[in-house]
Structure P
Amino acid sequence: MKALAFGEILWDIIDGQPHLGGAPFNVAAHLAQLGNNAFILSAVGNDDLGQQAIHQAAKLGVNPSLIYRLNDYPTGQVDVFLEGGQPDYTIQEEVAWDYIPYAPDQDAAKEAWDTLIFGSLALRTEHNIGALTQVMAHNTFNQVFYDINLRKDYFSGELFEAGFSLCSILKVNDEEVGVVSELLFNSPPDEKLFCQQVSEAYGIDVILITQGAKGALAYSNQHFFQAKAKPIQVADTVGAGDSFSAAFLHTYHRTGNVQRALDNATKMGGFVASRSGAIPTYSHELKTLFS
């Protein structure tokens with residue numbers, strides 16, 4: 001699969017230590033680990049952290065040719081605080097990934113891609129909304145994957161609707177269902193009702209809801225699919241949802257089977273949550289599952 005992630009590449013600062021991250025980057029890195037041809041269109045500063053980000057992205061198998069270095073903005077950083085394995089975030093503003101360059105004559109223009117991946121956080125600037133619009137106007141994608149990330153005040157009903165109108169696959173978590181349901185439909189946080197409302201209003205092919213320790217729910221072609229999660233000892237959940245996304249996209253691209261993709265994604269998400277870091281080394285069992 002040839003995949004293009006659009007959005008933030010940044011450094012998560014956890015207990016004073018930098019870890020390369022950003023939801024779209026994490027998805028791209030997991031796709032690369034699964035053997036896919038993964039790119040990210042993003043920006044870093046012309047600084048040491050930017051150089052390290054490009055180097056580490058390449059080391060993880062992500063093609064770094066569309067990561068641009070900007071002189072006017074620093075590489076993005078996020079202070080991550082963990083409580084009981086659950087992260088909270090303080091996100092720097094006016095950083096490089098807020099101003100992702102894109103022009104139709106770039107190398108990414110007029111390419112045929114299997115999948116585009118983007119999330120709501122990268123759309124916090126008008127610049128990036130324009131850049132993403134240009135990306136979609138000048139490239140072809142078989143699937144467009146949209147991941148809602150509720151971070152502080154960087155979301156709105158209008159932003160959700162903009163993403164819904166562009167995507168063919170939507171991913172949210174169980175907490176986000178309540179926020180989106182209230183903003184868009186003035187409805188209670190009912191997961192199955194949410195799937196039906198969003199599908200009917202926006203014509204999205206597949207809707208995914210991650211449910212933490214319960215597992216995950218999918219809705220496609222007016223059918224619901226459920227995957228149960230195995231009990232795990234949570235180390236931290238940073239990147240677990242992104243690994244779920246990558247595993248679903250990888251399996252769904254290869255098989256077209258929603259249930260199988262959901263099962264594999266749930267196993268991947270549980271594995272990553274049981275390890276420290278967003279992109280841990282895969283176990284032998286996991287490698288066998290995806291081989």
Structure Q
Amino acid sequence: MRKQQQPDNRRAFDDRMKLHLRVVSVGGRTYRIVTLRPGTEAAFSTNFFHETWHVVSDAAGALLLGRLLWGLAYQRQPGTLVLLHGEHVQPTPFDADPSDPVLLVPAHLTPLDVRALRALKERLHRLGPPQATIRWQTHGLSRFAGDRDAMWDDEGVERLCSAKGEGSWQREQISRSGGFLCYTAPPQVLRLRAFQVHGLDPSRHGMDYHYLADRSGRRDADGEVQVFRDYRRQLSDVRVARREVLAEGGAAVPCPQALRERVWQQRERVVARRNHR
């Protein structure tokens with residue numbers, strides 16, 4: 001019988017949160033795969049829009065993602081990566097297209113091999129039970145979150161920001177590989193991105209965002225974390241819209257973009273119905 005999390009732990013994204021660890025050998029590689037525990041109240045979506053990969057969530061998801069990135073910067077074991085999948089990856093909140101599972105990868109420890117990633121993707125539904133429950137240590141992020149100016153006063157961060165487009169930034173990448181959306185960065189960049197993502201707040205304007213892999217010389221960033229205040233409601237509405245479109249024969253629509261456009265239109269009707277109840 002699978003142990004259930006206590007309700008108070010499902011959103012306990014603190015500096016010693018519990019995660020699951022599995023050691024998995026696939027495609028000639030051995031990975032130390034860190035995952036969220038079942039029942040953790042966090043969800044993420046992914047899509048590719050305007051030549052940019054997006055990781056989409058809500059304020060709680062941003063807090064969790066920041067913790068994951070910060071802790072990843074301090075890992076020491078080769079092959080370590082964080083996997084977001086299963087119940088924690090939801091369709092996009094825009095058209096209910098399927099999302100890819102996400103890998104967060106420390107560039108200094110874990111080289112990515114597309115053959116191994118494909119083999120891992122095939123095993124996602126049979127990874128087996130975790131070998132251990134671990135504490136994800138992120139005390140430093142808690143300190144900087146309480147005094148955000150201190151992060152920018154740090155000499156290492158100042159040097160990193162002044163060298164935008166050079167050195168460590170060239171190792172920050174986001175791309176789709178082996179069926180995963182993969183974000184990889186060295187420790188210095190992981191820490192800074194963790195701080196930036198952890199601070200995203202959609203409460204005022206309804207949405208907030210931060211770029212990833214925005215090396216100088218490009219007009220647009222390769223990636224973006226985007227958080228919505230009503231992410232969960234958007235998910236609910238668009239699921240209903242897509243289900244209704246498919247029930248009306250949408251499965252016969254000749255191309256994915258045409259289906260998306262029908263879902264967008266139906267979503268407006270779903271929202272209108274909800275608002276008139």
Structure R
Amino acid sequence: MRVRAATVRIGAAIVVVLLCTSAIWLLLHWLRPEAFQGEGALLPALGRYLRDAFLHFDLGESRTLRRPVADVVREGLPADLQLLLGGVLVGLAAGIAGGIYSAARPDSIGAHALHVVAMFGVCAPVYVVGLLALLLFGSHIGRVVDLGIPLTYTSFSDSPSRWLTSMVVPWLVVGFPIAGAALRVMRAQTLEVTGEVYLRTARAKGLSEREVFRHHALRPSVAPVLVMAGATANVILLNMVLVERAFSVPGVFQHLNRAMDTGDWPILFALTIEGAIIVCAFNLLADLALMAVDPRVRRPATAV
């Protein structure tokens with residue numbers, strides 16, 4: 001059943017990517033038909049584009065960069081994935097840990113402080129958080145504290161240690177709103193789960209609070225956090241694009257503004273495909289993780 005459910009979700013993700021790419025392609029051709037003259041009939045041209053893009057990885061040539069778009073994607077995709085995956089992992093880890101602490105000590109000063117920080121993370125736009133990070137760590141615009149953390153991106157192949165330190169601040173900025181939302185969800189769910197009857201039964205059998213939480217309460221508490229992460233994948237991607245520009249991370253999305261200003265449609269199509277794949281893959285991973293955490297998700301629904 002788990003394999004079948006995973007296969008269905010993978011198939012749905014592929015369909016969504018194709019539909020999203022087709023919709024953007026048709027929309028741009030409808031809005032700017034003069035820019036796509038000479039391609040022939042609309043639907044056959046769309047079929048050729050999808051075939052070339054997904055079967056041959058031929059995305060055309062950039063009008064401004066004068067290079068194959070596939071080469072631009074190959075160069076920038078690793079930086080995109082490094083920023084996205086690192087930020088999400090940092091945010092989820094911090095949010096889950098903070099939620100567990102807040103639920104275990106709900107009336108402590110630390111729990112109240114974490115609640116305030118989480119509210120700021122949820123409410124503050126990512127560009128505000130990024131600006132504060134630049135003001136705090138930027139050597140050219142007034143550094144408040146000197147922590148020795150560089151803001152200039154360094155490739156992993158050049159220096160793994162400098163790459164790691166250069167990604168710390170971008171990861172924190174991307175992960176901050178994720179951590180805030182995850183902390184609130186994790187805290188609320190943990191407080192709800194710990195009052196369930198089966199946990200009281202486990203305590204009555206002599207299990208310690210740590211064993212009760214680890215073996216019986218952790219999985220049901222984490223499941224809503226995974227659902228939240230998957231549902232906000234598009235927002236996380238948008239935040240990543242803003243952080244990428246603010247911290248000069250050399251990903252593919254650094255070309256977004258120029259492509260929009262100059263009408264570089266091959267780049268825009270490539271960004272659409274990459275964004276759709278990232279969002280669908282993110283949701284797919286969240287679904288697979290949810291199936292591993294909560295067995296009820298992979299069970300077929302039964303009629304009442």
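A short reminder: the numbers here are calculations on the coordinates, not readings from a lab. Note that this is a predicted model, so its numbers are computed, not measured. Cβ atoms are built from the backbone, for glycine too; each structure is taken alone.
Given 38 as the derived value for percent of Cα pairs over 28 Å apart, which of the supplied structures P, Q, R does it correspond to? This figure was derived from Q.
Hey, Cα extents along the principal axes in Å, for residues 24-87 alone derived from one of P, Q, R reads 43, 24, 22; which structure? Here the read-out was taken from R.
Structures P, Q, R were compared on FRET efficiency 1/(1 + (r/R0)^6) of positions 168 and 208 (r between Cβ atoms, R0 = 30 Å, to 0.05), and the highest value belongs to P. For the structures shown (P, Q, R), mean count of other Cβ atoms within 10 Å over residues 56-63 is largest in Q. Largest in relative contact order in percent (Cα under 8 Å, 6 or more apart) among the labelled structures P, Q, R is structure R. Of the structures labelled P, Q, R, which one yields 139 when volume of the Cα convex hull per residue in Å³, for residues 80-223 alone is computed from its coordinates? This figure was derived from R.
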